Structure 1
Amino acid sequence: MGDKYEIRLKREYVELQERIKKLTNMLETLENGDLPFVPKCPKQLYLIQLDAMKRYLSALDARIVLEEIKF
């Protein structure tokens, strides 16, 4: 497997983890009533997005394991 491929996959994985963390924090802040803005999207749409992101992260995780990429 090429080095560039592994680097891109690792970067994608780390960036997705960060985005999941940020969206989770936003939803927690929304739930607490401390969000400094009023979202235009319903909370359910954010939850659907978060679920999709987590499933995508799981797929990336499986690829990393199967392709024996060292993290």
Structure 2
Amino acid sequence: MQNAISSDEMQKWIEHELAEQPDIGFRKAIMNIVFEGRSAFDPRARHRPRAGFVLGAIFFAVAAICFCYFNFGG
């Protein structure tokens, strides 16, 4: 017969297991959106930003500059 496990013990176990997995989490999800994946052959190589993210950031910056110029500028 197995011993009963309390909910606090189970929660601590789950938190411990998730903390040991570096590929899960909000930070990792954001990094996957912004940067390309790691190279399996060269783990020290720099991560390059994704082209779609860079293009979206440029469009957002241009739109913000235009908004500020036409609403607050001369």
Structure 3
Amino acid sequence: MYSREEVQKHALRIKKAASKPGVKAVFGLYNNHARANAAANAVMLSQELGVKLKGMPSEAMISSFPQMVQEPR
């Protein structure tokens, strides 16, 4: 499970790669984990990148990964 700070660093690297001339798409992924860490980190990454999710994580997932709840900026 990556911390919010680590995910923010990933987001910065993705934004930097996406801003290069000629780049049309950038993909980032997390390797799945038996405890759903990858899914939780992907939600956090989408928040940092400003990507709107098609659906909200379940209450069970949020209670398992409270760090997914982003503090207002």
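Throughout, read-outs are computed from the coordinates displayed, never taken from laboratory work. This is a predicted model, so every value here is computed, not measured. Cβ atoms are built from the backbone, for glycine too; each structure is taken alone.
Could you tell me which structure in 1, 2, 3 was used to calculate helix-only ellipticity at 222 nm (-39500 (n - 2.57) for each DSSP H run of 4 or more, over all residues; to 500) as -27000?
1
Out of 1, 2, 3, which structure matches 2.4 when distance in nm of label points 7 Å out along Cα→Cβ at positions 3 and 51 is calculated?
3
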